[in-house]
Structures are given as C-alpha cells and as structure tokens.
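**Student:** Below are structures written as structure tokens.
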Structure P
Amino acid sequence: MSELSAANREKLMSDLRVVIADAEEVLRVTADQASAGASELRVRMQERLQQAKGRLLDLQETAVARARAAGHAADDYVHDHPWRAIGAAAGFGLIVGLLIGRR
C-alpha cells in the first residue's frame with residue numbers, strides 16, 4: 001500500500017463521515033414533515049445511512065488490521081535482520097542528508 005493510496009483512503013473515510021453526519025442532520029431537520037413521500041424517503045435514507053456506517057466501520061477495521069500486520073512484519077524483519085535494518089536506515093539518512101544539503 002503506497003502512502004498516496006493510504007492518504008486517499010483516509011480522505012475518503014473522512015468525507016464519508018461528513019456526508020453521513022450531514023444526511024443525519026437533514027433527517028433530523030425534516031422529521032416534522034408529515035407527507036407520505038417524505039416519510040418513506042426518510043426511512044430509506046436511514047437504512048442506507050446505517051449500511052454506509054457499517055461499511056465504513058468494516059473499511060476502518062480492515063485498514064487498521066492491515067496496518068498492524070505491516071507493523072508486525074516490519075518488527076519481525078528488524079528483529080531477524082538487525083544489521084540490514086541499521087544499514088538501510090543509515091543509507092536512507094545519508095540520501096536524505098545529501099538532498100537537504102543541496103538546497
């Protein structure tokens with residue numbers, strides 16, 4: 001999973017939370033309207049909002065599980081190959097230092 005796709009997923013989840021909150025607010029504001037069409041629409045919207053909340057929670061749980069698995073894999077690798085990890089970190093630090101020093 002790239003950093004860009006993780007950022008996009010987080011933005012999508014944030015946007016979905018906002019949409020759900022806005023839809024719930026619309027439902028609260030229009031609760032006093034008594035027409036049959038409005039009542040039916042309100043019920044359908046509430047059902048779909050509940051479905052969207054469930055999917056959002058599933059997506060969030062999946063993302064957290066994947067992040068934990070990646071963290072455990074990285075931790076295991078560092079414990080199995082400590083000198084390689086130190087070398088990679090030093091090399092990365094050297095490259096970043098050179099790039100910053102060029103400015």
Structure Q
Amino acid sequence: MRVTRLKPSARRPGFVTIEADGARLGVLPIEEVKELGLKVELELTDSQEEQLRTRIERGTAYLAGVRLLAVRGRAVQEVVMRLRRKGLRPTPSSMPSAG
C-alpha cells in the first residue's frame with residue numbers, strides 16, 4: 001500500500017485526510033501523521049499499514065463516542081452498542097473517559 005495523498009481536513013482543523021492507493025482511508029490528527037512518518041509516495045509495510053488502520057479506527061470510534069456523550073450522559077454499554085452499530089470495534093482505549 002502506498003500513500004497517495006495527505007491533505008488538511010476541511011471539516012476538522014488540525015486533522016489530515018489520508019489516501020492510499022487512490023482511496024480514502026480516513027483522518028488522523030496531524031501529530032499522529034508526523035509520528036507515523038507518513039509522506040506522499042511512502043510504501044507502507046504490512047506493520048505500518050496495520051498500525052495506520054488501527055489508529056484511524058480508534059480515532060473514528062473515539063470521536064463518535066465523544067459526539068454521543070456531548071448530547072447527554074450514556075451508559076458504557078449504550079455507547080459500545082451504538083459504536084458497534086456503526087461498524088466500529090470500540091476498545092477500552094478508544095472509549096472517552098468520564099470526568
């Protein structure tokens with residue numbers, strides 16, 4: 001898999017939209033893009049690809065959970081159920097913490 005485009009997200013300041021092999025993968029905070037060393041034309045190893053997909057999924061689950069909790073307080077099980085309905089696999093590290 002080769003990174004084909006990195007562009008600032010129009011909807012989320014501080015985030016970068018990532019495309020690989022011409023397809024949109026998702027968005028990550030610019031700090032994570034730098035941490036992963038992502039650059040256009042970078043050929044990703046299997047390990048790098050897995051790490052990138054994991055971070056994108058984790059970030060997507062986190063932001064979806066935050067949006068749910070912004071409306072009102074919810075039980076953990078309700079948040080997990082709603083995220084799973086969206087096709088996400090919430091993990092304890094992707095869940096917003098109370099407080």
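Throughout, read-outs are computed from the coordinates displayed, never taken from laboratory work. Values in this document were obtained by computation on a predicted structure and should not be read as measured data. Cβ atoms are built from the backbone, for glycine too; each structure is taken alone.
**Student:** Out of P, Q, which one gives 6.5 for distance in nm of label points 7 Å out along Cα→Cβ at positions 31 and 87 as computed from the coordinates?
**Tutor:** Derived from the structure labelled P.
**Student:** Assuming 4.9 is distance in nm of label points 7 Å out along Cα→Cβ at positions 7 and 39 as calculated from a single structure, say which of P, Q it is.
**Tutor:** Working through the options, I get structure P.
**Student:** Could I ask something else about it? Looking at structures P, Q, which one was mean count of other Cβ atoms within 10 Å over residues 23-30 calculated from, given that it came out as 16.5?
**Tutor:** Traced to structure Q.
**Student:** A value of -32500 was computed for helix-only ellipticity at 222 nm (-39500 (n - 2.57) for each DSSP H run of 4 or more, over all residues; to 500); which of P, Q is the source structure?
**Tutor:** Derived from P, not from the others.
**Student:** Another question, if that's okay. One of P, Q was used to compute P(r) over Cα pairs in 5 Å bins from 0, in percent, and the answer was 2, 10, 11, 12, 11, 10, 10, 7, 7, 5, 5, 4, 3, 2, 0. Which one was it?
**Tutor:** P
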